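Undergrad: The structures come next, written out as structure tokens.
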Structure I
Amino acid sequence: MKTINKEKAEFLRDELLEYEKITEMTDKERVALHEWVTEGNSVHENGSMGCHEGGGPCDFLDVYRYEEEIRRDLYGLTPREQENYLARLNGTDTIDNLKEDLRELEIKADIYCKVLRRHGLIPEAEEFIQEEKERALERARELSELLAGHQMEELPFD
């Protein structure tokens, strides 16, 4: 536990009281928040360094609630399911998640195809697909030419 001076402790306590006036929370959340502030932290800080899109830190309770949600979601999952869940949160792939994503894409593609067929749009869709393939090939050729024109004598890595 870090040592805080009386002035800071008073400021943090006042901040906590104001925060409690405008923020609904459970008893468990209140206890956790009080412990956090007693340790010398602001209600507007968090131990996970979580930030809003603008770059400012998330409030302690925002992160606490998110972490509690993760714990609830993980409860009862097998270790493998937990690994897949956490990988998704971290933006990384697992074979299981990739297979699940592929199955979902196959279902969507099948439905799109049925809708296109129902409305007589398969020929138009195939034409768009061909055009996109040609554009992709052209972009790949342009990139190859660009890279070939800028060959370095020595690459910065092995």
Structure II
Amino acid sequence: MARRRPAEKRRIKADPNYGDVDLARFINRIMRHGKRTTAQRIVYKALRQIEEQARQTGMDVFRQALRNAAPAVEVRSRRVGGATYQVPREIRIERQLTLSIRWLVIAAQARAGRPMAERLAQELIEASRGQGAAVKRKEDLHRMADANRAFAHYRW
């Protein structure tokens, strides 16, 4: 079933402390069961911990982490004849940001044994240095796209 018209993009309000829309999206991604205040507390505490550990502003580390975890290409399955090919495609900026936010949050949640703010701070610091699970996931995706470059002509 097709849509009648393209879905309207929602405008997200900038977060109250830093006035940053990307940080507001990040907080929304951390949020569970509509508890925005709890999500904000976790993220702001993580940013404070980053400032103590990394000797940089929390927002600089956050932005660098987002940049380092954002993939430039992805592979999409494409059925041609009876075969399914993994076709590499470039990614729009909005999707790059969405994927990097998602991967950073998932990687932080996967770390066990410490409060979420600490796990998040550690993952953001590592991602800003080009390490960590989120950056590894990006590199794996790039490697997969590179391996399937021969099928790039199946792009649609």
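Undergrad: Ranked by distance in nm of label points 7 Å out along Cα→Cβ at positions 6 and 134, which of I, II sits at the highest value?
TA: I
Undergrad: Which structure, out of I, II, was volume of the Cα convex hull per residue in Å³, for residues 78-117 alone calculated from, if the result is 65?
TA: Values: I: 65; II: 88.
Structure I accounts for this read-out.
Undergrad: For which of I, II does Cα extents along the principal axes in Å, for residues 22-85 alone, calculated from the coordinates, equal 37, 30, 22?
TA: Details: I: 37, 30, 22; II: 56, 31, 16.
Answer by label: I.
Undergrad: Let me ask another. Of the structures I, II, report the one carrying the highest value of distance in nm of label points 7 Å out along Cα→Cβ at positions 38 and 62.
TA: Largest one: structure I.
Undergrad: To continue, here is another question. So if we calculate FRET efficiency 1/(1 + (r/R0)^6) of positions 46 and 142 (r between Cβ atoms, R0 = 35 Å, to 0.05) for every structure here (I, II), which label has the highest result?
TA: Sorting by FRET efficiency 1/(1 + (r/R0)^6) of positions 46 and 142 (r between Cβ atoms, R0 = 35 Å, to 0.05) in descending order puts II first.
Undergrad: Determine which structure produced the value 72, 54, 33 for Cα extents along the principal axes in Å, calculated from the coordinates; the candidates are I, II.
TA: Answer by label: I.
Undergrad: When you work out mean count of other Cβ atoms within 10 Å over residues 30-37 for each of the structures I, II, which one comes out largest? Walk me through the intermediate numbers first.
TA: Details: I: 16.0; II: 12.1.
Greatest value across I, II: structure I.
Undergrad: Hey, another quick one. To test your reading of the models, identify which of I, II gives -23000 for helix-only ellipticity at 222 nm (-39500 (n - 2.57) for each DSSP H run of 4 or more, over all residues; to 500) when calculated.
TA: Details: I: -23000; II: -18500.
Going label by label, the one that fits is I.
Undergrad: Between structures I, II, where is relative contact order in percent (Cα under 8 Å, 6 or more apart) highest?
TA: Largest one: structure II.
Read the figures in this text as sums done on the coordinates, not as results from a lab. Values in this document were obtained by computation on a predicted structure and should not be read as measured data. Cβ atoms are built from the backbone, for glycine too; each structure is taken alone.
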